1. Between I, II, which one scores greatest on distance in nm of label points 7 Å out along Cα→Cβ at positions 123 and 163?
2. When distance in nm of label points 7 Å out along Cα→Cβ at positions 235 and 283 is calculated for each of the structures I, II, which structure yields the highest value?
3. Comparing distance in nm of label points 7 Å out along Cα→Cβ at positions 195 and 251 across I, II, which structure shows the greatest value?
4. From I, II, which structure was helix-only ellipticity at 222 nm (-39500 (n - 2.57) for each DSSP H run of 4 or more, over all residues; to 500) = -5500 calculated on?
5. Quick check on the output: -0.31, -0.87 is log10 I(q)/I(0) by the Debye sum over Cα atoms at q = 0.09, 0.16 Å⁻¹, for residues 171-306 alone, derived from one of I, II. Which one produced it?
6. In terms of relative contact order in percent (Cα under 8 Å, 6 or more apart), which of structures I, II is highest?
Structure I
Amino acid sequence: MIAITIGDANGVGPELALKAWTEGLFAPDTLVIGDITALERAREALALDVPLQLTDEEALQPAANALSVINPGMLQAQDIEPGRLSRACGAAAVAYVETATRLALAGRIAAMVTLPINKEAVGQSRPGFSGHTEFIAELCGTSGTTMMLASERMIVTHVSTHVPLRIAVERARRERILEVIELTDAAVRRLRPTARIAVAGLNPHAGEHGAFGNEDSEQIEPAVQDARARGIDAYGPIAADTVFYHVLETGRYDAVVCMYHDQGHIPMKTIDFDGGVNVTLGLPIVRTSVDHGTAFDIAYKGIARTRSLHAAYRMAQLLSSDGQNLSRPPGALHGTGDSRSS
């Protein structure tokens with residue numbers, strides 16, 4: 001059983017869940033976690049023929065010919081204002097995630113797929129909130145995670161994500177880089193025939209022998225050597241201005257470990273904005289997410305595309321199909337997790 005959290009009720013999440021059901025994406029035992037008021041509002045706005053059936057955390061009884069919904073009952077009809085930043089919707093979005101995480105940890109669902117939240121909206125009730133992934137990791141009691149963005153054409157992971165660039169430089173340390181290489185290797189081995197891991201440089205030209213900084217030679221290169229000593233087919237540091245070319249055009253590598261948020265996000269969103277999947281590595285549960293935001297500007301207008309949700313759902317099925325997850329591989333170092341959610 002897979003649970004879908006609808007994200008911010010004023011964003012595109014509710015309509016994406018409904019549209020995906022009409023497109024036949026969901027298996028019969030799929031359920032949605034979110035306020036039914038938002039789903040009913042989106043159903044009416046888009047004139048979608050989607051029967052909704054309530055269930056609860058105890059029963060977890062998906063319906064055969066309807067979209068099953070766990071309804072926390074946190075939002076009233078007047079709370080749904082498509083495209084508006086809302087404290088109530090932000091608080092509800094986090095509650096949906098907490099419910100799904102709790103069910104996954106208890107083994108009552110096989111995987112969770114999260115639709116987008118708005119960090120500013122959540123921050124109105126939870127100051128300092130930085131994203132889905134950190135929140136889920138905290139609930140799971142896990143300290144070392146990384147975000148993987150995956151599409152048919154490329155896979156990237158991140159040493160850090162939603163932090164200022166100067167802090168990202170500080171976090172590019174040997175232990176953390178090795179941790180992410182190991183998590184990446186374990187994931188890619190399940191998704192690709194080979195697992196050749198490129199590790200991007202931090203500075204221009206990967207530091208060019210110290211001319212543009214010492215982090216590449218003092219932190220990244222030793223981490224790559226450590227990984228190779230553990231049997232991982234890792235390479236680097238490789239200049240970030242060429243490494244993605246070698247993934248896409250020459251096929252030299254199967255994935256790229258990136259040092260910070262934009263280093264991985266820019267190429268992924270350029271080549272496959274709609275088809276990317278956000279997967280959290282290092283958790284004891286399977287969690288995937290769409291690789292886009294709440295898109296307040298188009299919410300409830302019927303033009304949001306479901307391609308990323310399709311990809312995230314298929315990935316959740318794949319990763320949970322054998323009862324395994326993409327948790328920390330044996331022997332991996334413990335470091336500070338830093339990922340984000342779409």
Structure II
Amino acid sequence: MEVPAVMRALKIDRITPGCEAKLVEVSTPEVKPGWVLVKIGAFGLNNSERLVRLEEIGQPWIAPSIVPGIECTGIVVDGSDTDLAPGERVVACMGGMGREFDGSYAEYALLPRKNIMRVPDSVAWSWAELGAFPETYLTAWGSLFECLQLGPGDTLFVRGATCGLGYASIQLAKALHVRVIATAHRASKFELLLDAGADEAVLDEGRLAATRTEATVIEGANKVLDLVGVRDLRDTLRTCEHGGIVCTTGILGGVYAWDGFDPIKDIPNGVYLTGYFSNYPTQELFDALFAFMQHHELRPLFNRVFAFDDLPTALELQDAGSGGKIVVVRDWALAQ
């Protein structure tokens with residue numbers, strides 16, 4: 001498979017809102033031992049990438065000049081000294097991708113073997129569906145089943161559900177016939193939540209519990225997925241019934257650390273608090289997730305699809321707060 005010496009990518013070294021984003025020509029990465037060159041087919045946009053563009057670039061934990069993008073799908077071009085062969089379909093995510101080393105906002109990506117998972121031949125999804133899948137569905141899967149231990153008979157409450165992760169979590173939960181209650185900040189989003197499978201939509205105006213000490217259980221919710229984060233977490237904890245579990249996964253509220261956290265006072269008696277960190281994906285995890293999706297005849301959900309040339313426009317839409325998952329697909333993948 002012939003690889004050009006130069007490719008297009010979005011590379012940033014300063015705060016870059018979508019309206020200032022531009023595709024530029026850069027050298028195609030050179031393969032090295034333990035790393036795999038992937039021809040990008042599609043990738044999804046994620047809130048953590050928006051934070052890199054708008055807040056974190058310039059911080060010591062982000063490379064000084066970086067191609068963002070924490071997930072992708074594509075075809076192996078050069079497997080180097082790994083067990084991956086040219087032509088294999090793969091997905092990749094996390095493990096420093098788009099933060100410590102260049103990520104997926106490009107035509108090609110050079111990625112560590114540990115970040116890459118094979119796509120089973122039996123998975124007949126479009127490139128757009130595969131692009132919406134890796135990070136979003138891995139995080140939903142881990143949050144629901146590893147952390148919340150979700151199962152039939154549970155009632156799941158999803159706070160901050162009008163994002164790609166929220167819709168994916170609703171979809172996976174409903175496959176087990178779990179009752180799902182989901183929140184939106186605008187009543188105009190209720191129909192989208194119900195279309196995704198939620199049984200009930202609730203308006204979230206920032207406070208769901210009656211007082212700091214008095215719980216307001218959301219109609220028997222014993223499993224709670226909080227995608228807003230620590231900004232509202234004290235309140236969220238008081239929506240869970242006694243003996244239930246709260247998993248905090250998202251940071252849509254824009255607050256990243258819980259100052260003054262007092263576990264004795266802030267966690268209600270008999271409620272359990274956990275969190276999901278998706279930085280260490282494995283083939284075993286993805287095999288289980290692929291198998292679950294196929295068994296329940298599910299396909300990844302997404303909101304909008306953009307061509308790679310229109311990536312800056314997609315980023316502008318992301319900055320404006322578009323609900324649901326935005327996916328960017330390369331021209332060659334769109335044609336298939």
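1. Looking at the calculated values, the largest one is II.
2. II
3. The structure with the largest value is II.
4. It was calculated from structure II.
5. I
6. I
Values quoted throughout were computed directly from the atomic coordinates according to the rules given, and no laboratory measurement underlies them. Nothing here was measured: the structure is a model prediction, and the numbers come from that model. Cβ atoms are built from the backbone, for glycine too; each structure is taken alone.
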